[in-house]
Structure I
Amino acid sequence: MADEIVFAVLTISDTCSQDAGQDSSGPRLVKLICDAFQNVHIITAILPDEREQISDKLRELIAQKSPSVSAIITTGGTGFAPRDVTPEATKILLDKECPQLAQYIAQASLQKTHFAALTRGVCGIAGSTLILNFPGSEKAVSECFEVVRELFPHALQLIGNELPLVRRVHAELQGSNDIAPTSGHICPHKTGKGDDSDRNSPFPMIPIVQALEIIFQTVQQQRAVAQLLNDFLSPVNIPPFRASIKDGYAMKSTGFSGTKKVLGYIAAGDEIIVHDLEEDECYKINTGAPVPHYADCVVQVEDTKLLKRKKTGEEDLVEILIEPKANLDIRAVGSDLRKGSKLFPLVDHSAVVIKSVLSSVGKNLGGVRKPKIGIISTGSELLAPEQAEEMDKIYDSNTTMLAELLQYFGFECAHKLVLSDDLETIKGKIAELYKHVDFIICSGGVSMGDKDYIKPALKSLGFTINFGRVNMKPGKPMTFASKKENYFFGLPGNPVSAFVTFHLFVLPAIRWFAGWPRDKCELASLPITVRDRKCYVFVSV
């Protein structure tokens, strides 16, 4: 196949055409394509549910020659609504329909939800371009893309009439070993023994999405924070007493306006005054202070006039300039939060929000502990930041960077080590460290060099290496291993690679362990393409 595969992703939606920020399925498709294929260029557009505009855009993409578009995926406009016209706009351009492919997608979707029966998407070929109609939801496009992901390479080979590659696939399907070699195609997933006779990595290169799925399936989640918070009922009323909303004067609303005698001063934190007062009497009161038991309103200072002070300087007489009304400027008991009500009707996983709200009712979050995390940097050339300078050595920055990232996201590093490239030392330190931590984040030592001992050390210690390469740059040697409830992340030693892989893989795993819901574990992603460059994944940090 060509070095660069060109995809087009079209979002069909009246709403999204007015506000691109509402589009979630289009960016999701772009991310899925980037994760699944190397050397891709992606064209994106958002169109309203207008049949002519959709057909015109499809026609333009089909006719495009530099570069030619291999596949177009539309999302949206496939339902039963009057303005759902994407299938009709597509059909008129097709040279060949692909009903079996559409049926395959539909059958897989129906296994997820019976509402898939209400979609009318078509699949077909126009010129040398494959066109697929997907539904408009982010969840649906993810499921539909997963169904066809493995079919794309061979489908595009067939459409492009790439006969050597087509024959190879057909021969493999028939179980034949007599396959003529093809030229100019190097499989990015090639694996080998990793020894002197075959120096390819023994670990297959997997997509980012698959790597994340392995992580989430392997890491054992503690009781979900959302469940704990959802079950948490307030043990107190807030406020626990009737509180003044303003600085002013507390009185009876039946006393009308006019001159009133000031009996005293009530500050926040004072006890509630329980004895009665006359209609021509009042108390000066501060914001947040408890309203006297027999008072039923507060008149703000701005609506009064001081008439007289006592010899001691305290207020004696004040004129009320407005007619007082019952419950004026008083916060009722439990008006902010009633005892026995849910403390978190909506869950915000910000540690600041959770801790602050719990503190407001005198509680803390039990039942969930933070993961204990250790950080290792490997390399005989490395010095810890506190060590004295040595010739031919460099200072390690990765341990500091990773520890600061953990702190930034609300976690803590329990131990930091800088180790030389010695197999026995690495094995011993890893084993010792796991007596105190749940996770080890290691930078360096995970590639194919003579001194890259991390994977051999993990195997020797009985760890399962769940994956050892990921189809991304930077970060290809990214490694994830586990042994019971101990988890090991092997990041590349390059600081940029370590930074990227921490955000994409380590942070989601730690959040998942700590009880975060799946959809909150990963950072928000912004898939983009840059002409003449491979497709990378950009995350909002």
Structure II
Amino acid sequence: MVNLRGSHIRSDGYIDRASSRLFSVYGSAAWIDSMQKLQLNVFTGKEKTYQAWYGIDEQTLAGNRTFNPAGTEKPGEPYDNETDNYRQTHYQLFYNRKLHRNWKASIALFYTRGMGYYEQYRADAALSDYGLPDYIQGNDTIRSSDLVRQLWLDNHFYGSTYSVQHEQGRRQVIIGGGWSGYDGDHYGKIPRTIKEIPLPSSYKWYDNDARKTDFNQYVKWTEKLGLGFSAFIDLQYRTVRYRINGFRNNPGVQTDETYHFFNPKVGLTYSKGQTKIYAYYGQAAKEPNRDDFESGINQQPAHETLQDWEAGIEKNKGKFQWSANFFYMKYRNQLVLTGKINDVGAYTRTNIPNSYRAGLELSASWRASGWLQVSGNVALSENKIRNFTEYIDDYDQGGQKTNFYQKTDISFSPRVVSAATVSIFPWKHTEISLMGKYVGRQYLDNTSNAGRQLNAYYVQDLRVRYEPVKEKGIRWNAFVQINNLFSEKYEANGYTFSYFYGGGLNTENYYFPMAPLNVMAGIGINL
């Protein structure tokens, strides 16, 4: 059995110069018999996108929503290659075998190769910032120059997973685990300087590698208890090690951290007819990522721990299905977004000692007739930090000032998120869908300050899709989608920072405006 797919995405973007070019190819081959299956997947893709990750301030937002500051350090016209360039290739091998009437086993091997860079124009850059000496040109000493720089990532991700399953009567037991390694090299190149300063061959102004290993082992026991009840227990041990050899802006900082996590989960389910009622408790711990270590040089990040309680009901009444899920998620040292970004557009995070998320998720679907279907969902939640201290740089007096808050909202956590879709099927193989999405107010940081927020928004999209019956082994489809049908002006993301200067508090908010009405079309072919 062979499966081939391909995709090509091209966009001129809404923000000035924010174009994108993406291409991917997927291939899969499998050998199957009555006892086993061997499958190989290979897929690769590359992208080139002009950057728009700096956002725009409130004043610019009011007058020129499409303005893009990226590339404008270059005198005259903006630099035309301020782009992100990346390619990634995946190799996956899966083997499943039935060992006995009650036994099954599986193993998977994977390897992912990635490489790419972000190119950037820098004006009047000090040569010393790039490890370069002053350049003597005749009687002149050159200490700075406009230059083009590239920030490279060269990475390898590899590993294996396995599981053995035994099922007999009312009982199922699965034992499994996995191991993975990640090797990432981060380095910087300078393709050219505008003043044509000679550079050493293959010069890198920084070169930092990072290694991560991840091992886990688990056992999951599921038992049918009778009278419609079933229960499960899932116990996982996981260990993670980081070895990070410096960062671009802090090359002397070395990190060698090992984490050991125990992640238990238990659940109870009652099923009768078309009704299912369940309750669940789980604990999960997660390590920081490399960006957290880099942004937390003065205070290294801690791992975060989650305790999750959930209970819900699912009901299926033929043409009508609905579900409700209640949750309470208690965090220790949750890594939450600060509302700030670094110089390459990545959001920074910080540990919060005590926080929680609690709420209700509802969903429903109704197939009214053969030509009409309606579905929707809504999530209502409270996302709170019990105690939060804000640190604000004081450029007048030096140091920082602090503000203390209680029970503030977690950044970028709307209290209400909902969506609805109405689909009609007017002709054979054709679907027309009207989709609406509402996202409530979000705060840009963790202070619940109304002056630092994203306003609520509601947008609607219209999609027409045609997918005929598979013929001669070929399946294809075509679609046209009109996004933001009524050209709603809204911002889906942003960032903020505050400081004391000139005797007062200054707050600067930056936003990422979304496009008005725009059209996307595509054709998909599966061989």
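Laboratory data are not the source of any read-out in this text; all were calculated from the coordinates shown. Quick caveat: nothing in here was measured; it's all calculated off a predicted structure. Cβ atoms are built from the backbone, for glycine too; each structure is taken alone.
If mean projected area of the Cα convex hull in nm² is calculated from each of I, II, which structure is the one that comes out at 30.6?
Numbers: I: 38.8; II: 30.6.
Value 30.6 for mean projected area of the Cα convex hull in nm² corresponds to II out of I, II.
With helix-only ellipticity at 222 nm (-39500 (n - 2.57) for each DSSP H run of 4 or more, over all residues; to 500) derived from the coordinates and found to be -500, which of I, II does the value describe? Let's see the in-between values first.
Values: I: -8000; II: -500.
The correct label is II.
Can you rank I, II by distance in nm of label points 7 Å out along Cα→Cβ at positions 10 and 330 and just name the one with the largest value? Let's see the in-between values first.
Working: I: 6.6; II: 5.6.
Top value of distance in nm of label points 7 Å out along Cα→Cβ at positions 10 and 330, among I, II, belongs to structure I.
Say we calculate distance in nm of label points 7 Å out along Cα→Cβ at positions 354 and 402 for every structure; which of I, II gives the highest result? Walk me through the numbers before you get to the answer.
On the way: I: 2.3; II: 1.6.
Top value of distance in nm of label points 7 Å out along Cα→Cβ at positions 354 and 402, among I, II, belongs to structure I.
Comparing I, II, where is relative contact order in percent (Cα under 8 Å, 6 or more apart) highest?
I
Looking at structures I, II, which one was volume of the Cα convex hull per residue in Å³, for residues 98-233 alone calculated from, given that it came out as 189? Intermediate results must be reported in sequence, preceding the final value.
Details: I: 189; II: 145.
Corresponding structure: I.
Once distance in nm of label points 7 Å out along Cα→Cβ at positions 122 and 386 is calculated for every structure in I, II, which label goes with the largest value? The partial results should precede the final answer.
Working: I: 7.1; II: 4.4.
Sorting by distance in nm of label points 7 Å out along Cα→Cβ at positions 122 and 386 in descending order puts I first.
So if we calculate FRET efficiency 1/(1 + (r/R0)^6) of positions 370 and 498 (r between Cβ atoms, R0 = 30 Å, to 0.05) for every structure here (I, II), which label has the highest result?
On the way: I: 0.85; II: 0.00.
That would be structure I.
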